[in-house]
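Laboratory data are not the source of any read-out in this text; all were calculated from the coordinates shown. Owing to the predicted nature of the structure, the values given are computational and were not obtained by experimental measurement. Cβ atoms are built from the backbone, for glycine too; each structure is taken alone.
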Structure P
Amino acid sequence: MKEIFKNIIVDQQERRYKNISPRAYNIPMDTKKIVSLIGVRRSGKTYILYDLIEKLRQEMPLENIVYINFEDDRLYPVHLQDLDVLIQAYYELYPEKRTEKVYFFLDEIQNIENWELFVRRIHDQLNIRLYITGSSSKLLSSEIATALRGRSITFEIFPFSFSEYLTYRKIPLNLHSSSAKSFIQNAFQTYLIQGGFVETFDEPPEIQRMILKDYLDLIVYKDIVERYGIKNRALLRHLIKYFMVNPGTLVSFNKLYNEYKSMGYKIGKDTLYDYVSYLQEAYTVFTVPVFAYSVREEMRNPRKIFVIDNGFKQLFDVSFSKDYSKLYENLAFLHLRRKYREIHYAKSRQEVDFYIKEAGLLLNVSYHLDDKPTFEREINALTEAMRTYKLNESYLITSDREESLKVAHKTIHIVPMWKWLLEDFI
């Protein structure tokens, strides 16, 4: 095993990482904390590590940087006791580095049982800066906090945002240029349906669907079925399909339970709740509760369901003409979720799609505002919610309309979705 580690260390040091599309994450380069990157499979965590490595190579010798991917077949099977062999291998290659600061990038480390014992020890005892990643629910932020006991900071990694997609496409974020604006709007229509998994970007639609299907199989079987010993795989797959086709839908789990019972599934309520929880842990599904001042009221109301990427919808539903509204709302959720952990929807007499208390942000999403009843319903809901939560402004996100309305001394900003997604960059 020691010679294998030496080969991998040197091979990676000789490798050059090219054509890395920059991501909008501010990962610290010299913190004394262990940096952990977590998120859904294939969201780009490894390439973020590659980008960090290339930046470090501008500042220090190659020998001070170690990258190990624990899904490398040469390391199979690797166990906890083998990890100390990694340290031995490195310092045998470079004994002079024992007195220098060294960077270790440990990719997919969750594959090793009790990995945290090793990480804690070398962090405490050696002059090593540590970066770790994990794709599955075996590396949850809550588990990291417990396992590493205050030694770590965690970054959630999502598939490409719209701004990152434009950067990948080399489309400038210049709204003063009519040409650039046209390219941005055209790119948005593709991104809305295709989603943000970078490996699908340059592929034709049929290949995109194959790639996304493989991703979903990895999530289901490696991250959920294997870990939790799921027996009712048919139910799990049906649940995933339901969520992927209906993002933004209000779901009562009691009603859903009764529906599955009537369809002939042998299921308990606890099993249904567990399956949804597993999907959340694997960063595949998100649930949004109503905003309430009591836990009982929050639990009594249905939750909104959102999914990690719009692209998955095409696996189950090839007709998008009637579902742009769902794609818009899911995209809005993902944009908000990158910034905020606590997201609710608001409800009194009328419903508002998103309320973020910490930011004082109220937001509705409506694909079309063409007919008067729809427009009035959206405006009235936001106006009522602004009074309820004592806010002076709110947002209505739509396809192409842009203006600011004054209503009862309050302001509602109507903004096209493509432009709102770029608000931090223009």
Structure Q
Amino acid sequence: MALRLPVPGRRLAESLRGRRGAAARWAAWAAAHRPEGRLVWVHGASVGEALTAEPVVRRLRTGGGNPCLVHSYSSPSVARWRDVLGAAQADYVPADTPEHAARALDALRPSLLVFSRGDVWPELALQAAARDVPTVVIGATVRPGSLRMSGPVRSLYASALAGVSWIGAASEEDAGRWRRAGAPSGAIEVSGDPRHDHVLEWLTDLTAIAPVQTWASAGRVLVAGSVEPSDEGPLLHAAATVLAAAPEARLVLVPHDPSPEVLERLSRRARRAGVAAEIWSPGGTAPTSSRCLIAAGTGILYHLYALATVAYVGGGFTRGRLHAAIEPAAYALPVLTGPHGGFAADGQRAAAAGGLVTADRSDPARGIARAWLGWLEEEGARAAAGLAARRSLSEGAADRTADRLTALLRDRG
């Protein structure tokens, strides 16, 4: 039984289609390709969850006997994205029923089952425990107010968590919420968030952004990343104000879902807001005279932040849904978000440090424009906010997490 639908609307339908037959595909792959020895199954539901696991996986390969790794996911965005985990096989997670979970587990015979962040599928966890497969949750988070902590959902979730070997909570607050969700207290440890290690260690791909470097160097760029539909209107109206007031200002807009339909909608909305936008595809020709680009590719956002003076991170118009504010923070960029950006854990830390500003709820477009212009005009304030955002990041979670996982693998013999 799914406790959390992975993606809304069209993407949910695509996810459900991908999960049909996944258990059979996993069994077929294992029959033909599973090597002898240890195998680690990592479930990273979306790109963000996979990137959380990346620095841990990298350390496991050097310190954990280099086990074979497979990666399951539930978000269609992962299916269209290059696999930074270097998995021997990547595919959708099987349907969360006893039959499908058992079939995949019996075929793969994992030495360790790893859930990244919090997308724990109950039946998969239960079937793993029944087979004495150690199960862990890394970079573990639970949103405040999550249904997992109350009512019948808590009962179901608690039974699934009863056999979990270790939960590496991202923070003390997350550890408390995992306890309220029914996880065994003895299995919970505050180990930190490996996503911070990932962004601090990730190398910028200058080749990927080369076509826009000259364009960016002609002005001062706001890179707006993981933009959701709720961000579009306020952000584009703010851009119209800023581009008119500051000739040096430029905008790169990177939608969370860069589908053709979304790109076309963004282009129309930009025109209506008075912003002349050009769609740019990574690997394509350099932009022309437009001061606003809409990036059409995936896997490019982190590298585009290297060209930015200021960042905007999408998802902040929905409580708890802010995307990865830590990515621009790694570049010491001041960060703007929608009104609810401060409720996400990373947004809260960056805001407390002085590196993140949330738009005013009553007039978010005006708030975005005011903060954006202020940072363009005040270099000292911009630099101070960027450094504060960078200081909100922490290191060491990937090492602590990999040490725990290596010990569990060692205990398996």
Structure R
Amino acid sequence: MRICYVTDERYPSGETDTQQVTMTINALAHEGVDMTLVVPAFPAADHPEGQEAAIRSYYGVDGPFEVWPVRTVHPARRGLVKTLHPLPAFRRVSAANADAVYSRNLQIAFSAVARGFPTMFESYRVIDRRYPRMARLFGRLSRAKNFLGVITHSQVSADGFARVGVEDEKIRVIHNGFSDAQMHPQLGQAEARKECGLPTEACIALYTGHMNPTKGIDVLAKLAAQTPNIQHVWVGGETGRGTEYAEECCRSEGAVNVILPGWVSPPELKAYFYSADILLIPPTSKPLSEHGNTVLPMKTFAYMAAGRAIVAGDQEDIREVLEHGRNGWLVEPGSIESGVEGLKALAADPALRARLGETAAKDSAGYTWRARAKKIEAFFDERLGALGRD
């Protein structure tokens, strides 16, 4: 089976979706699927070593997939790229005689279906909340014979696609994963803290990811301000802005117990995971209920693999993989009091943290990227079979 993954995003970049795509392609290639990543080409000066080498180095992947950079305009010119990239990209796909096109970009998916390619779409969003007008059009698109289906990262997202008319047999929930290779060998906590330059004796609560107003960083700042005996560490930032918004939130709340290391590449996160006592998913429902954008964050699976206690909001997407008191500690979303109580309870009870972390680590065995790739390949086989293609 030959699959061309077509994207109009910048590669490599610090955006989480580019990491998710690269890890998925890498795992599928390791499973024996003939994978090609079709991306907007960067000028040679941006990556003297070559774009494919830059992608492999940045994401820490070694699978036998190809990268086809397609030159139109500089990838920073997002509007033009979205309009122009599909034209040369699909010429390459046609020449490759691919069995299917795979993408998580709506415009790419629409273009692929219109051109007659068997097309698989992937999404983490609640489509009818995030793109209500586009959602209705997507519902009609999904009835095309060559639209293979949609892979969603959660049941919450799947329900959104069902509401706009995508047929049940064309929807498959396949949760995200983590890189087993990037989480091993495991690091001892003291070793990890030394590598990251973090305090050796403190109880550390760690967050990793973007730091913008849609991610609940304001809630993390409130929690930090009210748990002064816990050292909070937030790893990440925003492209072109860094950690400024996080710094603003900390100043506003008087949270002086927060360390902001900035953005690190995906392979470098391992040491931070193992340095922590508690791992944080901002316990707020706003990213899901108001933005329809952050649904069952990808970090959840690496957090589980790290074998640390996880604090998260008790909401429908999180409950798909975390259960309060068994493999996580779920608090009332939006309730600072509930979040503070949860953090204090875990900080005071190392045995409880260990029990939650051990269970989470055991559960993570089913959430590797390779395990996910097997499910994706099976869904492609099923849907291509429905078209009479083996």
Q.
I have 4.2 for distance in nm of label points 7 Å out along Cα→Cβ at positions 51 and 227, calculated from one of the structures P, Q, R. Which structure is it?
A. R
(Q) Tell me which structure, out of P, Q, R, gives 60, 46, 37 once Cα extents along the principal axes in Å is calculated. (A) R
